[in-house]
Each structure stands twice: as structure tokens, then as C-alpha cells.
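*Asks:* Below: a set of structures, written as C-alpha cells.
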Structure P
Amino acid sequence: MDIPNKMNQKLNFESSVHQRINQLLGEIDTFKGSWKILEQTKSGYLKELRKIATIESTGSSTRIEGATLTDEEVEKLLKSVKVSKLDKREEQEVVGYYEALEIILESYGDIPLTINYLHQMHGILLKHSHKDQTHKGKYKNLSNQVVANYPDGTQRTIFRTTEPHLTSGEMESLIIWVNNRFENKDLHPLLIISTFVYEFLSIHPYQDGNGRLSRLLTTLMLMKVGYQFIQYVSFEHVIESRKEAYYRVLMDGQKNRYNEEERIDKWVIFFLESLIELTSLLDAKYQTYRKLKILLNERQQQIIAYIKEEETVKIKGIEESLEKYSRNTIKKDLAYLVNEGMIIRSGAGRGVKYHIKK
């Protein structure tokens, strides 16, 4: 059976499944349209949202694979990172993921979905991982399997993957299928992306880093087909929170790998429902921001913006930044913002500092 027919078979769902999928696609695309209008306002808050989401995505995606660093630890590491001193494997993975994600967010329009670029992205992902230097950017030469890693150190084999001698051919066919679908526009882009992710994970083309790379490629493809809101909220964080279901729906399709019974309806619905959850989280974050904007006067908004930029400040720094306002006025604003829970005050006397509540 040729590749298009194989893919059609995997997407051959019952009518009730198609109805559910169409409902989810409609909700996501409605949000996409409204978000595009909102994004045109070029709010400074979007920059802040993207920064937070990038940290969360880096932390979540590496934790799914067994890392233990919290988002706070990830943020601290990325601020003070000295690449030559990345001794711990999880630190190497965090920095590699962050750098790959930043490239995607900044240059997605210039990154085609080709085998060469996949190899390059895999190389960036594993650039700092000492034990991965011999096989980064190259297809696997040993059999591997999808393994779930848990915080207590235990592992569980999820499913077996494509054998090394078949990997190159399956990946080439997959890339051709995806690019043809995008070009012909004969399948909804979210169905193309979700199918690609399932197939990529089933093939597991690299010796290591496949799960992380699949999530980076998800962001890349979503950005390329117009779902720019993905950069402002962490899809990886949603997957981490639904980790058990994530593995379960992958296994449901994979159990019939290479036979005519293979269907990926549960995976597709999981993928789309995760995007729905993502849009709800993003909408809630932005609505909270809008309410704050309404509640705060321009001066208070400037104070909040300055503290966000500097992260930790003293009143003297705020005075110098907002020099047209008196110290007494700024002190009253700070007291109000602390009382409303928008900023946190620490220290005493001349050592008092302010930072944003996370």
C-alpha cells in the first residue's frame, strides 16, 4: 500500500469521530482568528507572555523525558548559563531545547520541513549533550523504543519503533506526504500536523531526543501555517500535565502498527483537545492582563512594566526611571500594588526590594 493510502487508512474514522474533530477544529480556528486581531495591537504584554511560555516549554518538554528542573530553576539556569560548565545532563538538555526553540520562534518562516533541516534541528537540540555528540543530527543505527520516564526514576516501555534500516525510507515518505498535503491544501493543517507527530514518534528516527524534537517540530509547523498564538503559551506544559493520556493514545494507535487496523483517532482528538486547553489558558492570561490594565492608571502600569523589565528593583531605580513623579507618589503606588497582590515586597529599611508575583 502506498503512503497516501496508508495515511488515509489511519485517518479513516467513524462519523461520530469526524463530528468531534470538526467541532474541535472550528473552536481552534475561531480562537486563531480572534487572536490575530488582538495580536495586531502589538501589546507589550505579548512579549512578556512569550518569555514566560518559552521558559515553561523548555522546562516541561525536558521533564517529560525525565529531567527534574523546575521552571524557576530553568529560568535561573538560562540567565546565568556558561555553556562550558554544563556538567549535568539535564542542564545540557535544557539549554539545547531553549536554543532550538528560540531559533524556531525567530525564524520559522525560513525553515522548510526537509530531512536536512530536521537533522540540523536535532543537532542544535543535542549540541550541549556530551554523550550525544557521535549521533546528533544522524538517524539511529540501533533499535530503540518509546520509554515513559517518571519522576521517581522508573521507566515503562510504551511501544517499539521503526527498525534502523527502514528509518530513512519511512522518514522520506513522511516528509513528502506532509509537504504535499500542505501544498495541495486537501486536509486541514491541524490534521496534517497531528498525523506527522504521531508518525514521527512511531518511527523514532534518532537514537535520542525524539520526544523533544517532536514538540519543537509541532511548534514549527503550527507557526508556519498561521497558529502564531502557540508562541505565547506552552503547548509542552499542557502535554506534561496530560502525560499519562499522551502515552495512552499513542499506544492505542501503535498497537496495530503495520496492519490495516491502525487508526489514530484517539491521538488526533487528544492533540486537538490539548490545543483547546491551550487556547483557554492563553485567553485567561490575556483577560487577566486586560483587567489589570483597566484597574491600573498609566503611572502604575509604568511601574509594573519597569519591575518586569528589571525583575528586582529598589524604589530609587523606579524614581530614576519615572523621574517626573515624586517619591511619595511612587511609594503610594507601590503600597497599592503590593496590597493588590500584583507585586511582592521583600526586605526592610533601605534593603526593600520589589518584584513581580509569579
Structure Q
Amino acid sequence: MKITDIKLGHISVPLKKPFKTALRTVNSVEDIIVRIETDTGHIGYGEAPPTGVITGDTKASIIGAIENHIKKHLMGMDIENMEEIMLKLEKSIVGNTSAKAAVDIAIYDLYGQLYGTPVYKLLGGYRKEIITDITISVNEPEEMARDSIEAVNKGYRTLKIKVGKDPELDIKRMKAIREAVGYDIDLRIDANQGWNAKEAVYALRKMEDADLKIELVEQPVPAHDIEGLKFVTDNISIPVAADESVFSPKDALTIMQRRAADLINIKLMKTGGIHNALKICSLAEIYGIECMLGCMLEAKVSVTAAVHLAAAKSVITKIDLDGPLLCSEDPVEGGAIFEDYKITLRDNPGFGFKEIHGVDYI
């Protein structure tokens, strides 16, 4: 099974409601689709969102990285030679993790098809069903409380609350949400780098004193501030998850060795795909640290790949793969089955994609 062509396209999927964080407001998913064709007629699909504010990747940079750098290194390669493909992919261009992730995902899709097996079984096969949280965008406390109740009424037992714009208002937001949903619902906080270290400790201690029972806080400080991240971890009892601070296995190792966080949030668009994400999982197993698996604002292609990874590895204990659930429509035929909080994998080879509708190929 040899690579004969790599084609790129674009999909646009409206969101059910605006997605708001401390960093940005988004109204639709605007992603690049990768389609890798082979001499056997098998097709592998990948996907990358242009999340410039986090990864630095734009539509133009993703397209340019694949068309001008990655493609020429992979043409003609045999899918069974996975290690060499991944080495060439990694060395083809510096950075550009979203572009690499999209190609990595398409390669793993083909790898599963080559052996007639779903990818999660190739990677470990720990389970075939996972439970995700749902994101509550940052708004006024009353609106966030209403959104939280709506999610709970749909069956979600874990909510990920976006904060990070104003510590005092963030405290009010969390109090309003906890009062609205009660104490049977798990609440996670994601500050998206919105606080500095002292603000984070202040806000989180206030939440501890108010007995808000926060399950974890994700990336409370700017990505580069590892000392600040460690300061927060050392000074609160709420578990801290490193997200934007961890792109590579090397980043993860630094966090683990310095005990700067309690958990690592893996995202394929930061790691450059499944290949490097597996290395982070192995490091986490060695250091006895649990992992969370998250996503950007992505449609079902790349999130299905993340679901396969989450289903494969026992070290991944927290799931934040709600991207497709935030979309108003699903252009992807096949792939994982999203039923609100429950995500189930099919036993089709690869990732089980049949077709992606509405792709505008370049």
C-alpha cells in the first residue's frame, strides 16, 4: 500500500453557539482536510484546525507546510513502513504541528486499513467506549449557569468551565454554576493561560474556601511560565493540568521532572499527531502521571483519531473530546459515534471513515 497522492481541502461547519475562551471567540469550525490516496485504492483522512492563537498554525501555513514540505517526503512510501514515514514527517519541517497531525492521522487511518483492524486495537485496545465532558463557554455567571443546567439535562456528568478573564468574576462564575448544578456534577476549570501565577492561586484558593469541589484546573498561567505553573501546583490542592505548556514529549518530560503539574493534557494538534502522543503516554506511565486527552475546535475526523488513542491507553483517564458535539452538523460519514457524553468506536478498519461531505478541495 503505497502513497500516490496527498490532496487538501477545506470544510466549514457552524457551531451551535459561539465558543468563547480567555483567548478567542469562534462561530464555526474551519478546518483543513487531508486525503491520502494509495495504489491499492485505500484512502486515509486527516484534519487540522487553524488555531493560530494556540499552535501558531493558520490555514495558509497548514496548506503550505503539507504542499511544499511534507508531501514530497512521503510520496511513494509504503504504509507498512510506519517508523520511516513518521521520521520523515517529523524532519520535513520545523514546528507546524497541526499540519503534521493531519498527515499523521491519515497515515494511521491507512495503517489500520492495511491490517484490517481499527486503530484503537493496534494501539492497545483498552476499551471501545469513553465518556467526555462538555465545554461551557465564558460568559456572564447567569448565562454560564443556564448553559451548565442545559448540559446536565442532556446527561453530562462533567463540565469544563472556561474562565481566565477576571479572577473575581471567575469566582462568581464558578459559584453560580456549582449552585445551579449541585454537587453530583464534576466541574473542571480551563483558564486558557488567562491568569498569572498569583491571580491563579488567589482565585483557586477562594474556590477551595467556598468548597466548590473543583476536579482540576487546566493551564492557569501562560504556556511559557513553567515556574508559574509549578508555583500554582505547589500552592493549591486542586490538581493542575498542563495544556498549552506541553506540545512535545520533551515538554512533557520537563513538566514531569520538575513536578510543575499533576496531569498532562495531550492534544494531537500540539503533539503533531498520534506518534508523538504515544511517547507522552509512555512517559506518563513511567512517572505515574495521568493524562487528559483534549481537542481544539475540530470536526469528527481528527477527534475520531483522538478517541481511538483515548480508547487504546489506560493512562488517559480524563476525556475532553466534545468538538463535534459543539457543531450544528456532522459532515463526516463513519468514524466514532457521538451520542452526547458517550462516544463509541466502530470495529471498521482504520478510523472507519466512509466519506466527508462538503469538502472544497484545493
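*Asks:* Where does the value 2.1 come from, among P, Q, when distance in nm of label points 7 Å out along Cα→Cβ at positions 38 and 54 is the thing being computed?
*Replies:* P
*Asks:* Tell me which of P, Q gives 58, 34, 29 when you compute Cα extents along the principal axes in Å, for residues 22-197 alone.
*Replies:* Computed on structure Q.
*Asks:* OK, next. Could you tell me which structure in P, Q was used to calculate helix-only ellipticity at 222 nm (-39500 (n - 2.57) for each DSSP H run of 4 or more, over all residues; to 500) as -21000?
*Replies:* Computing helix-only ellipticity at 222 nm (-39500 (n - 2.57) for each DSSP H run of 4 or more, over all residues; to 500) on every structure in P, Q gives -21000 only for P.
*Asks:* Another one. Here percent of Cα pairs over 27 Å apart has been calculated and equals 53, so which of P, Q was it run on?
*Replies:* P
*Asks:* Of structures P, Q, which gives 4.9 when distance in nm of label points 7 Å out along Cα→Cβ at positions 158 and 334 is computed from the coordinates?
*Replies:* Derived from the structure labelled P.
Every read-out reported here was derived from the displayed coordinates using simple, explicitly stated rules and does not represent laboratory data. Everything numeric in this text was worked out from a predicted model, so none of it was measured. Cβ atoms are built from the backbone, for glycine too; each structure is taken alone.
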